[in-house]
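Read through the structures below before going on.
Every number in this text was worked out from the coordinates using simple rules, so none of it is lab data. Because the structure is a prediction, the values reported are computed rather than measured. Cβ atoms are built from the backbone, for glycine too; each structure is taken alone.
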Structure P
Amino acid sequence: MTQLEHLRKRIRKIDANLLKLVASRQETAKAIGQQKKQEGIALRDWNVERQVMDRAAQQATELGLPPKSVHDLMQLLITAARDEQERVSYSSYRGTAERILIIGGRGKMGRWFADFFGNQGHSVSIHDPDAGAPESALADALDGTSFALISTPLDVVPQVIKQIAAMDYGGIVFDIASLKSHLKPATTRARMANLTLTSIHPMFGPDTRTLSDQVICICDCGDSNATVKVEAFFADTAATLVRLSLDEHDRIVSYVLGLSHLTNLVFTKVLMASGLPFEKINKVGSTTFHSQLVTTATVIRENPDLYYAIQQLNPFSAELRESFQRELATISGWISDDDAQAFRDMMQAGKQWMIANDTN
């Protein structure tokens, strides 16, 4: 055996031992997750994660290892451990089992919530609105339920709220619409009709399998009791709950969703307008280009009707588009006028805005 073969054999043995250690770490993380669930402790503890990273940084220095590589490795291990813990209790719930109707439950997000609530031990039924079905079909579906989740297209949600408000429904109604301002007329009238309702917005898609690092916006519609009861479905999960007013929600979402969607759509359209075949551009693409392309691909494959509605129904979209055009024109002007200092200042200001106390 040559020296090179001997060294490669040694590497294979080290790799095997590393994987065994990772498996052992995952099993221990799972046990920690089960213990947290029994004791009612939150799955994510930022302080503990920081301590793990600090210890790793110290050991990296002592062992002469590259700090960035060690940081990235430990971050992967922490994320894997957290995901393993959440599989134990990603849909944890300590309240009373409810009867929940999901209106639009055959859609992707409707199915996600049906699975989520089912895992919590609730009795879940599904009603999909049918243009030819009598309104009594919805009334029959609501009968005996304690909660009704509206998981329909954005423009249909107000109509469903109006229908339920006319039925003297005694349960709690909530929606998962990605925009909220257009619901205000319907929710106001519904509350006047004594309908109990609130609103949420899961900031993730139907492929989400765990709630670690995921956000759910909670938008109170004037009934704090309803909001608290709906929040309880997610209180013991790893999701981060953010309370926002309806208007505040849509203004933030105009940037979080509207701007990111718009940027990626413009990115796609400019590439198409280049006249170059995708294969040639992609082959030459830089690291930054390919990173952007991954994000763009997730946008361009989504439902165009939903993405159009997010742009068209948000009352803050016009302001956003004007800002987009204005800032693009400003940056273009700096380049045309050979104003390198303005360009540098903007990048530095952006760096300071995004990364406080950045030393790079």
Structure Q
Amino acid sequence: MDILETAQYKGSNTIRAFRKWIIPYAASLVYNNRLRPVLSYLFIEWKCNINCHYCFQFDNQNHLSMSFETAKSSIDWLKTLGCRALPLMGGEPLLRKDFVLRVIEYGSRQGFFVYLPTNGYLLTEDFIDEAGKAGVAAINLAVDCIEPKRGLPKALMIIEPQFRYLVEKQKKYGYILFFNINITSKNLKDVKLLTEIAHDNAIATDYHLNEPPQSMVEIGHYKHRENDLWIQPDQAEEVDQLLDWIIHKQRRGYPMVNPIAHLEAFKERARGKMKMWGCRAGKNGILIKPDGSLSPCFDLITLDHDWGTIWNPKFDNQELARIKEKCMPNCSSTCFYTMAHYYNPREVLKWVKKHGMVG
């Protein structure tokens, strides 16, 4: 029975990946002169229940939350653009569980791959069951260490019961589960442990390199700009060793979101030598804020600039190119670097082969 259940689980996710990722990607190549997001982030809430010292996105003084009407209209608009992948972002989305369930259910009915990033603190068995029934396609569990560290509260031991239940219910509800891990100056050993735990539980991993916010944006609410979690210059060799270890594991078949080229680029970023990498923010990837206004990416979400709103976007390619000349050398965004990497069709074939092999 387990073999049949596993085959059904992998088969349904293969079909879902083809419909909600591959077809929109192919269409974006055809309509390459238009705004054609393959992936759109829906920021539903600025607040968070924990305080990771590297995070400059959340703002507990900002009481603006997305209404369901705005979420529904956003999904309807994205559908007209051919987008079918929708992560729900914050802050911490699970501060609004009932709202999240409504958005997952509506997005799923409209044919979207709805995935839920969360720190896991507010997860319960009942919510996991309800999200599974609503049609959540993926759950991105953000963990940075095994035990809490100063400035790093996203620890697996705090949410181990939730993690175990998520693993247990994957095949029943058909969602994909993976760890989202931020590589900082203080958790290099934990990254290896989390990678092995993920592999032992047959789930994937997704890596980010901790980096400060862009200097061109004002983030008045951010109180930890001088934290000690950014990668330090004297750690570059140690970070290289960790990244080489992660690359070795990926080549051995460990499922990972990051292409190897991105992990290699982390080495350059740690030394402040990031090359231009063809960011597609504002064209094939966008962010929708709680009030329905738009931003091209995470780092520019607080930039004082009018990018338009849903149904009335204002992404100008020349303007985006000018801004990216300043921000791209200081950015190794996992989402947008991975997207740019796979806009080489040959790399897409490798992606299909890799994910086919690891299931």
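For which of P, Q does helix-only ellipticity at 222 nm (-39500 (n - 2.57) for each DSSP H run of 4 or more, over all residues; to 500), calculated from the coordinates, equal -13000? Source structure for this number: Q. Computing distance in nm of label points 7 Å out along Cα→Cβ at positions 210 and 226 gives 1.7 for which of P, Q? It traces back to Q.
Match the computed value 12 of relative contact order in percent (Cα under 8 Å, 6 or more apart) to one of the structures P, Q, and report its label. It was calculated from structure P.
In terms of FRET efficiency 1/(1 + (r/R0)^6) of positions 194 and 282 (r between Cβ atoms, R0 = 30 Å, to 0.05), the structure with the greatest value among P, Q is Q. Taking mean count of other Cβ atoms within 10 Å over residues 50-57 as the criterion, the top structure among P, Q is Q, with the largest value. Taking distance in nm of label points 7 Å out along Cα→Cβ at positions 10 and 250 from the coordinates of each of P, Q, which one would give 6.6? Of the options listed, only P reproduces it. Could you figure out which one of P, Q the value 24.3 for Kirkwood radius over Cα pairs in Å was computed from? Clearly, the read-out refers to P. Given a computed value of 1.00 for FRET efficiency 1/(1 + (r/R0)^6) of positions 58 and 114 (r between Cβ atoms, R0 = 41 Å, to 0.05), which structure among P, Q does it belong to? Of the structures listed, the value fits Q.
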